[in-house]
Structure formats: structure tokens, C-alpha cells
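Take a look at the structures listed below.
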Structure I
Amino acid sequence: MQWLSFILPFSMGAVVVLQAGINRKIIVHWGLGGATLLNATILFSLSLIIALSGVAKFSLGEFRYWYIFPGILGLCLVMGLPSCVARWGAAHTFILVITTQIILSIAWDVFAEGIAFSWKKALGGVLVAIGSWVAIRL
């Protein structure tokens, strides 16, 4: 199953780029509000199907205020990434997105997950940041 640890994140990276690119095309015709509403409607519909199928397990009694943040962050992605792609192009946008994800994921592992700090990962983050700067500036 080690191949899954490569294929799944790789697929999710492709999904993010495709979602932003397709949303950018929808925004041209429907506007930002229309594209966001379309995305939210589809997400709600699919989530409802999953919840009603019994796959999802949740209880409103266990709800915490911070549970809303992933949805807000998802909305930021749906609204923000297409705008960035339209303004700077997909390559420029995702070079910076990926660099930020790598650096923030190292911090998340240490502070939120309790995973020991690794100088190798930190050096990798610095090298990615330098590579990103070179790709965007040269």
C-alpha cells in the first residue's frame, strides 16, 4: 500500500489545479458568486448523499465552534484560487501554493500533530522556497 501514499496526494494535487482552472472558466460565464454557489450546491448535495447513506458518522451534540473553519477555508480556496490563476497563471499560482503548503505542513506537524521537528524537512522547505523564487523571478 506504499504506492497509495504517493498516488493519493498526487491525485489531490491534480484535483486542486483542475478545480481552480475549471472554476476560473465558470467564473467567466457565471461570475464569482455563481461559481461559488454552484460549488456549494454540489458539495452540499454530495455530502447529503454520503450522510444519508450511513457512511458519515456525526452528532450535533459533539459539535465544536472550530468545526466551521474547514468549510470557510474551502470557500476561500474555491473563491481565491481561480482569481489567482486568472491574474498570474496556473504555474505561478501553484508554485506559491505548493511552497506555502510545504512550509506550513512542517509547522503543522510540529505544533498540531506533535511530530518531531526534522532538519531534513526544514532544509527541503527552504530549498523549495528558493526553487519557487527562481521559477517565478527568472
Structure II
Amino acid sequence: MPIDVNPCGLTNDGVYRLDMAATAGDTWTLEMAFTDDGTPMNFTGCAAKCVVADSAGSAVVTFDSEATVPTITLGGTAGTLVMSQTAVTTAALTAGVYEYDLQVTEADGAVTTYLRGEFRVVAEVTTDEVPA
């Protein structure tokens, strides 16, 4: 079930704020539905990218609809956007609080930032390691 992004709070610059969390070592997926006055947005022909960065601005993980193995899937006229990362990718993340933004580039080259917020990575507790 996708979350509807519209109820989220707006930042001072009019971008929706949505804080996210992932557990290191877990497969992570978030499905969102974007609407404009109740009508699904049309992402046909669009590309999307989301960079999660540390306080120095260095990318920690990137989601990209145009990557060789896409980690963002756009749902065209349904207005959905699905972000995902594998368990292998999240296992490499260091626990902490990061910042992110999500941008969509339209076919005509117009870029819009739809979301921003915190991306919290929680340390994995259950692992495959066997205690001595």
C-alpha cells in the first residue's frame, strides 16, 4: 500500500518533508503515491534520483531510476514512485542520521525537488554471525 505524500508537512521552501528509516542489512522498499488535488501525478517520461548524504555532503547511498539496476521505479500515470535497496547495500551503511532529497526530472529537463528530510539508518542486531 503506497503512502500518500500530500499529508506530509511542508518545509519552509514548499518541499514536502518525509523522514525515512532503514535497518542495516534489511531489504528496504518504500512505495509512495503523488497526487495533485487528488489526481495522480503523471511521471511518464520522467527520471528520478535521490541522494542520501552525510553532514559533509558526501553521498552515502543513491537511488536512481536510470541506473543499470534501477533503485527507483516510476509508475507513469498512476503517480507512484517506489524506492528500494538490497540487503547487501543497506548492510554496508553505517548507523546514523543523514539528509536526503528526491528530485524528478521531466522529459523537457525541468527538475523538481518533491521530498527532503532525514534518512535514519539503524544498526542491525540480528546477524548471521555465530557467537563463540
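No lab work stands behind these numbers, since they all come straight from the coordinates. Just so you know, these numbers come straight off a predicted model, no measurement behind them. Cβ atoms are built from the backbone, for glycine too; each structure is taken alone.
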If you rank structures I, II by distance in nm of label points 7 Å out along Cα→Cβ at positions 63 and 111, which sits at the top with the largest value? I
When you work out relative contact order in percent (Cα under 8 Å, 6 or more apart) for each of the structures I, II, which one comes out largest? II
Once FRET efficiency 1/(1 + (r/R0)^6) of positions 23 and 47 (r between Cβ atoms, R0 = 25 Å, to 0.05) is calculated for every structure in I, II, which label goes with the largest value? I
Which structure, out of I, II, was log10 I(q)/I(0) by the Debye sum over Cα atoms at q = 0.13 Å⁻¹ derived from, given a value of -0.80? I
Suppose helix-only ellipticity at 222 nm (-39500 (n - 2.57) for each DSSP H run of 4 or more, over all residues; to 500) works out to -500; of I, II, which structure was it derived from? II
If semi-axes √(5λ) of the Cα gyration tensor in Å, for residues 55-102 alone is calculated for I, II, the one returning 31, 11, 9 is structure I
